[in-house]
Each structure stands twice: as C-alpha cells, then as structure tokens.
Structure P
Amino acid sequence: MRLRIDLAYDGTDFHGWAAQPALRTVQGDLTTALATVLRRPAGGLQVVCAGRTDAGVHARGQVAHVDLVDEVPEGLDRLARRVNGVLPPDVRVHRIVVAPDGFDARFAALWRRYAYRIADSADVVDPLHRRHVLAWPRPLDLDAMNAASAPLVGLHDFASFCKQRPGATTIRTLLELSWSRDGAGVAVGRVRADAFCHSMVRALVGCLVAVGEGRKPPEWPREILTAERRDPGVVVLHAHGLTLEEVAYPPDDELAARVAQAAARRVAAETDA
C-alpha cells in the first residue's frame, strides 16, 4: 500500500530534505516518526518527496509517499495525528491518504511552485518573519525584474543557474517567473517549473536582484542563460527566503503515463531548488 503524505516544515534547523548521517533532515525526522508510530524499523521505510529542498529552505506544500507491506489498522487520520505527536513542532503532516494507483510523489508531479520573499525596505522588514523573508538593504525595481524574467520562461538548458552534478541534466521547462508585492509590500517571486536542478531558484533570484538594484541591465539574465555555464557574477541568494508552496499532479487516470514520461526523461536528474 502506498501512502501520500502532505506536509509542511520550517527549514531553518534542517540540513535539507535528504537524509544524511549525523545531520538533522526532514526525511530523517519524518521517517523516524513513521517508524515509531508504525512500529517498523526505520531502515525498512523509504520516504520519497516531490522536491528535495536544500538546507534552510522551507515548505508549505511538500508531498511525499511511502510504501507499506500491509494496511494501517488504526486508520489514516489517527496515523497522521500520532505522527504529528512524535514529530518536532517545525514539521507538520497535513494529511495522509492512500495514494491512487500509479502515484509517485516525485515522478508524477506536473510542476512545483516556489516563492522567494524579499523585504527590500526598512518599513516592511518584520522581525517576526525573519526566518522566511530575506531582508534586503536596497529597494528593488520589480518592473525591471519582470522584464528580465520573461525571456527565461520556457524550455532551456539552465546550466548557468545550476550546481551541476555528474550525469544529471540541467534542461528544465520554466513555466512561470514573475514578481509582485504582497499586501505588506514584500517582494514575492513566483517560480514554477516541471522540475528544478540544484540551487536553480536561488541563482535565478540572485541574478534578477542584480537587475532590480540597477547593477545589471534587464538583458543580462538572458545573456547568462545562453552562455550555459556558471557565471561568477551570479550570486546564489540565501536559502531562508525560499518556500516550496505547491506541487501539482495530473488526474488519477493519467498518473502512470506521467510517471513513465518523467522517469524516462529525468532518470539522472535532480529536483532540488
């Protein structure tokens, strides 16, 4: 039986999603909590997520799955409550349900949506939001950032914005990259793609911030993209401003086809941001 787990976490005190020896990770905490409640060895559970967030990155709409060899006798609502009772307060399971046939948290996803939040003036810097909003010392021109963002949308090789890994593709379809201000005046970047390579979102934001400050022209990010190699002028911004907001999946009867398509295309790819 495969279970779908929807969860959220404050990434401040985690060394990212993926389990690492002697380090606290979201996958490690969730696996331990599930094993404790289900009375199974943690080594026998493999929790797979939609997007492996980096150290310090948050999630409001993370999705994961885990396979069990038998059914949960106590019911899934009670399982979710008991898992939350074991988890520390910076991780919360929103729901646990039986996944439909063909569901895979990673490969069935159509897209992932992230938000990067920047408080770029003293009057909108809220100390209560310091863990998930980046305080920036200079004002940003969002019109210029949107002009610079538009040419980056589409199917491209994002090698210029990714920490490359051996055998991993850097070709991605960027579906949305736009900037606006929320009700408090915080600059919010919406970034949506079929998948992301390692550090891609924070590198894109770092590049666009240089435009927003006026240090670079709006054409510069496109020039960086077409070079298809890392540029030392692109700064990867701090992790804490980034939040995984949402993951979208196709209708149940299209899940298996989506998994086959995604797995074939990105068998060696990473989905980190």
Structure Q
Amino acid sequence: MGTSWSARFAAPAGCDPTRVETEILARLETIIVEMSHWQADSLISGYNRAEAGTWHTLPDDFATVVSTALDVAARSGGAFDPTIGRLVDLAGFGPDPALRSDDQASLTRARIKAGWRHLRFGDGRLLQPGGLALDLSGIAKGHAVDAVADTLGALGIAHALVEIGGELVGRGVRPDGDPWWVDLENPPGIPLPPLRIALHGIAVATSGDYRRGAHSIDPRTGRSIENGVRSVSVIHRSAMLADAWATALTVAGPEAGLELARREGIAARIVGDREWLTPALVEMLEY
C-alpha cells in the first residue's frame, strides 16, 4: 500500500508476538493481492485491463469493498467514486508517472469511461463495461485496518489499536483501563486546538491535501480538487466507511460536505479557512 502499519495490543497470556505479526502480514497480503493497483498482477489490475463485457468473480474482501464503495458513491452523489483510475493516472497520481497528461481529449475520454453508474455488480460478480479502471485507494486501506483488528480478535486479542497510513481503529481499552486516545490531525500552518477522540470500538480516517500520497480527484471534473478543504477527519464504527466518507466530504467541499454529513449522520471535522464540526461529532464530544 506504500505506507506503514502498526498494531499495539494488550497481549493475553501465552500470546506469541511473532505469530501475531505473521498473521497480520498474511492478512494484509491477501488484501494487497486483490486490490492494489500498484501491483500489475493484482486482481484489480487484471480487471482494469480486461475486455469489455467480461464478468469477474470477486473474492470476499474485494466484493465487500466494491459493494460498500458503490453504496457511498450513491449516497454522496458521486463525490466518492471508485471508478476514477484513469483520471488518477492522467493526474500523475497513479503507479505509472508516464501516464500523466494534461491533454483535454484524453481527460474527456477518461471521464466518459468513468462513473460508478457504469458498474454492474451482483452475486459477487463485477462487469467490466470496457475501459473502466477501478481505484480503491480511498476505501481499501480503511478495510485493511478493520481486517487487521478482526484478525487480532480471532487470535484472542480484544484490546488493540491498529493503524495503517494514519487510519486507526481502537478495540477494547489500554492496559491501564483508559480508552485508546488519539488526536485528530491538524493541517500544518493552521492553529487549531487539539481535538482528542477516544477510540473505543470506533475508527478515524483523515483525508487532506497536506498528507503524503493523499491526492483527491473530483470525479465530476477529473481534476484535483480546489475547494478550500485542507483536511477532513471522519469518526465511524468502521474504518472502511470512515476512509470512504473522508474522501467524499473532501471532494464535496466545506458547505456541501457539511450538509452531506448532516444528512448521513456522519461525525466529521472539516478544516478549510476555519473548522467545522458536524452535529454528529458535536454530540459525540458532548457525550
């Protein structure tokens, strides 16, 4: 995924840390082999190269992420869109820098081929309509965070904090009985008071123009966003959904993003030239 991971946990009696690390790496490898567009031999890369009209049976992780991505795409009015792989390439953010181009004709063709409504998905099978390229960077990392936390749970580890590239989920509590406290990221150069969240059975994901590798494309224009949003943090029970909604709200912009979060009941902090807290986050902090 081009980033780091960490897992902190209260080890139960007889826990073998070496086995825990082995299980985590194996679980991550499963997800990477399926959904990393940075690997030419991954399942998603194969789908992106596939001929028009072909159907592809997706394994469980891939199917879960695609199903969730389509739901968020519909709910966000396309602010989140998993089909912008070609647009990402043209913007120079894909695995092959040579594909970067400012050619308007190429951009127009890519926009025509993209669009979540072109996807047909059912019974675990996904249609390649032709020339469509998936990019699940805005949701698969969050899914991986949830998956690692579930892997720890299956090993009898009920108290853990899992982090992948800045996306976190907390399960249980710390050994001292406190929850897993984390501070929301502040964009550099913007003086904001610390905002501390207790990750007790919840996750947080942050999207921002200052983070390494965080390049948000507006699916509606095919170009990098320029709407004044510096950072969006979303708190959710699912790291996968926190990841996807952070992307959607970043693309939507301050006003539309705030209204979208209100409608969907999403706990989020949006930072631009000022800070906005959604009603769901305010309620969480007051509680």
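Rule-based calculations on the coordinates, nothing more; no lab input. This one's a predicted model, so the numbers in the text were calculated from it and none came from an experiment. Cβ atoms are built from the backbone, for glycine too; each structure is taken alone.
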Looking just at FRET efficiency 1/(1 + (r/R0)^6) of positions 26 and 194 (r between Cβ atoms, R0 = 35 Å, to 0.05), which of the labels P, Q belongs to the structure with the highest value? P
FRET efficiency 1/(1 + (r/R0)^6) of positions 74 and 122 (r between Cβ atoms, R0 = 35 Å, to 0.05) - highest-scoring structure of P, Q: Q
One of P, Q was used to calculate FRET efficiency 1/(1 + (r/R0)^6) of positions 66 and 162 (r between Cβ atoms, R0 = 35 Å, to 0.05), giving 0.95; which? Q
Read-out FRET efficiency 1/(1 + (r/R0)^6) of positions 178 and 258 (r between Cβ atoms, R0 = 25 Å, to 0.05), computed value 0.50, structure in P, Q: P
Across P, Q, percent of Cα pairs over 15 Å apart, for residues 50-153 alone reaches its greatest value in structure P
If you rank structures P, Q by relative contact order in percent (Cα under 8 Å, 6 or more apart), which sits at the top with the largest value? P
Out of P, Q, choose the structure whose coordinates give mean count of other Cβ atoms within 10 Å over residues 2-9 equal to 20.5 when calculated. P
Among P, Q, structure where semi-axes √(5λ) of the Cα gyration tensor in Å, for residues 114-249 alone as derived comes to 29, 23, 9: Q
Computing helix-only ellipticity at 222 nm (-39500 (n - 2.57) for each DSSP H run of 4 or more, over all residues; to 500) for each of P, Q, the value -7000 comes from structure P
